[in-house]
Structure I
Amino acid sequence: MIKKLLFLFLFFFSVHGLARGDAGTWTVTVTAGEFDRQNTVVTFLLPGRVADGIYGMKMKDSRNHTVYAQVDDNRAHFILEELPAGESVTYILDTGATVETDAMAGVTREVAGPSVTFRGEGRELLSYFYEESPVPGEIAPRFRRAGYIHPVYTPGGVRVTQHFNPSRPHQYGIWSAWSKTEFQGRMPEFWGAHEDGGRVVADTIALSGEGPVFSGFRAKHRYVDFSAPEPVTALNEQWDTFVYFLGGDKDYYFFDLHITESANTAKPVRILQHKYGYGGINIRGHEEWIGERAMNFMTSGGYSREEVVGERIRWSYLWGDIQGKTAGIGLLAHPQNDNHPLSVFINQEGEPFFSYGPLPLKSIIIEAGTPRITKYRFVVQDGKPDPQQLEQWWNDYAYPPGVTVRKKQNK
């Protein structure tokens, strides 16, 4: 834990230090493109080097309307409230000085015990276990694990994920794992948490800043093959995660997850196609969703739970009643992902488990020097989902507004 927290502190100090970077005034023109935009996450790279922080962006020719741009690692993030299709808007961004905001008005984070928790306007949104979570007494110790997201709450405070279910203790909220692999002539299995097979081990974590737009983290995991004479890391995995809270009057929020997998040795890792196709990015839903009709399922292709296994979809959504309230969580897949759109495995025995990946379609190979990058956006919502709204959110993610940044010329 000391090593991880030291790494976290050094990262935060280095990227949030006193250097101000290339201060200046910029015009930022945002074009909606062919879609109407509403509460859309917009990100863009800044020319030159701009220090991390929060900056004001004033709408050109308007004295009253200002939005916050949060800069992290030279990329600005802001929320575009509304812009009709085909229209554009220009902002003036002054990077000469950061602005002060209400610390509780945006996304904050807190490190406590084995996890880091993110909150929006003080409401708990989600946690990430950077160290192994304590295992309940009825669960075998071998199922201990770190490197996953749980719990996930809606803006209304309804928990929608679960870990350590007694019948499926190897399913952990939102996590990544592969079920059938081939590496150095062996076939380690990173799915079932077997001590003599493969395990996913959390390594380090670094936190990004807090602010009115987002907070997040970068975590590194290792896929360790314990079936070798000496344990060897087969894959390195990096999670870049961004938690966006859109305001207390919204019944939904987003978080983005970018996963980079790279071979750790000169030997490739082959991830094998198989009939059931689970493996990749996975969701374990709330325990009240156990049962054939307790959890509802919606997809971009209109497939039912019984029809969807092996089908290609762009987005999916799981929802149901939890303690008398309707809530759910959806996954939107980016079109730049390998072999997009990927396919689905969902449990047909009443378990609230969903897996999104390539394995019903084909095997994949991760070779040295050629990382595999996949990107997802999750939406967490109170109430029943609207398929048209989900389609709009996917369009915003897949085909975001265009952004042009130019240095403002003094007259």
Structure II
Amino acid sequence: MSPPSPSVYIVEDEVLVGMELSERLHALGYRVLGRATGGDEAMGALQRLRPDLVIADIHLGTEPSGIALAEHLRRRDPAVPVVFLSARSDCATLDAARRVAPAGLLVQPWDERALHATLQVALARAAIERQREAAAADRLERELRRAAARHEASLYRMAAGMAQAFSNLLGVALAQIGLARHALDDPARLTRSLTEAEATIATAGRHLEFLRRYAGGGRPSLRRLDLGELCRRAAGDAHALLPAGARLAVVTDSFGPLVVGDPEMLAMAVGELLRNAGEALPEGGGEIELWAQEVTAGEVAALRWWPTDWRAGSGRFAAITVFDTGEGIADSDRPLVFEPFYSTRALGRGLGLAVVVAAARAAGGAVAVQSSPGSGTALRMVLPIDAGGDA
């Protein structure tokens, strides 16, 4: 069964021209769905009809013009191409037509060959555009499905990680309380066991607080602080956590840059960045560098940041950057590294780099990762520089 002939709607204020055009289209094998002599009449008819193509005179006798009609059709149904007719080909007419990007322009007098060729090209372009739109819609649907699957996997990973982390902490706390029960006659052992149990429960509380802040809740304790000094202290605390053979270099100015943030969260974030870098090093060790410095607006604009809705303002920025000479991060893992409890090694290693995102978010900043397999990794947390005054 052959496909139906293309359907056309004609808008021409000169009745005889419209009739002649209709006859020629019939002779060429097109179906003419109707004719209108004005823009208002055409708009009303095209509410009911959906032709494959509209032929409209640019200069209709009354308003709206053919150009206004084309603009209306493009807003309502951009898939229907419009071919203009005109008795003039001056620059003003061509410029006016070009503004609405018609599918074609026929300048009178025209013959059947020119008419047929123009309409066939317009219909072919419209078909290609529909195919592109369908392909784009299909790609979008597939991407939405993949995003939904990633979201589901992320929720599962977070739930499983939280369950394992809190189960471990609860087990440790219960064991410490059990030791305390058997040390009632030994005040020193009793105090030590209860203190350790208290510290374990406090760790669980920090996990919950960081999860809450990662999700955008909670109220961080913001203060004005020297980022270089914070990094130097955090690096000193982290030395014991690094593997044997890891060589850590800290590069900061003697003072500044100054930012406003939660000191405890930022210190934990730097510690997590260094711990992550240490775990990424090959057996036998490697190099880790910790930098605290001001960065340019171009450097900020060039990277993809987490949270993904973060937008840099117009001020100045400081960055904490940790480089390592480890194995690098696979492309498929890179979008996931800042999710709570995500690890390429084993499930349930803790909050992971989500701590860094929470600390950056609390200070109005964001986090980025630059890495490729075999080339090491650079993790960067960018924070607005404090313009002055007390936080």
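Nothing in this text is a laboratory measurement; each read-out follows from the coordinates by a stated rule. Predicted model, so just to flag it, every value in this text is computed and none were measured. Cβ atoms are built from the backbone, for glycine too; each structure is taken alone.
If helix-only ellipticity at 222 nm (-39500 (n - 2.57) for each DSSP H run of 4 or more, over all residues; to 500) is calculated from each of I, II, which structure is the one that comes out at -16000?
It traces back to II.
Can you spot which of I, II the value 9.4 was calculated from, given it is distance in nm of label points 7 Å out along Cα→Cβ at positions 61 and 285?
Values: I: 4.9; II: 9.4.
It traces back to II.
Where does the value -0.76, -0.82, -0.90 come from, among I, II, when log10 I(q)/I(0) by the Debye sum over Cα atoms at q = 0.10, 0.11, 0.12 Å⁻¹ is the thing being computed?
II
Going by Rg/Rh (Cα atoms, Kirkwood Rh), for residues 93-292 alone, which of structures I, II comes out largest?
Values: I: 1.01; II: 1.33.
The structure with the largest value is II.
For which of the structures I, II does the calculation of distance in nm of label points 7 Å out along Cα→Cβ at positions 101 and 141 return 4.5?
Only one of I, II returns 4.5 for distance in nm of label points 7 Å out along Cα→Cβ at positions 101 and 141, namely I.
From which structure (I, II) was relative contact order in percent (Cα under 8 Å, 6 or more apart) calculated, if the value obtained is 12?
The read-out comes from structure II.
Have a look at I, II and say which one yields 2.6 for distance in nm of label points 7 Å out along Cα→Cβ at positions 229 and 365, as calculated.
Going through each structure in turn, the value belongs to I.
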